[in-house]
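Several structures are given next for inspection.
Read-outs: derived from the displayed coordinates by stated rules, not from any lab. As the structure is a computational prediction, the values presented were derived from the model and not from experiment. Cβ atoms are built from the backbone, for glycine too; each structure is taken alone.
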Structure I
């Protein structure tokens, strides 16, 4: 169970970094759509929430 949660956490952390990079590159684009930036920000916050939840689960399972 612990290994499975660690793998999920690693995948989630990579997803957060990818969303952050896509958002940063989108901001560099001169003809960007603000709605896309907003969707990416919401996705990043959701993924970070999932990461926090996984860390909490890992802490609870390691007791």
Structure II
């Protein structure tokens, strides 16, 4: 059977291939999940910075 002497070795090969496929599927579904939150946080930080800068400019 394909030069594999034992069933446990065959199962190890199958499980390695299955885990790699599972990682690929997980990666495809979770590709851009966190990016939107990070972009929103950066945008909020930019708004706060601009508000602070406007306050400083008004004081001058």
Which of I, II yields -31500 [helix-only ellipticity at 222 nm (-39500 (n - 2.57) for each DSSP H run of 4 or more, over all residues; to 500), calculated]: I
Structure responsible for 1.8, with distance in nm of label points 7 Å out along Cα→Cβ at positions 22 and 38 calculated and labels I, II on offer: I
log10 I(q)/I(0) by the Debye sum over Cα atoms at q = 0.15, 0.17, 0.18, 0.21 Å⁻¹ from the coordinates reads -0.69, -0.75, -0.78, -0.86; which among I, II: II
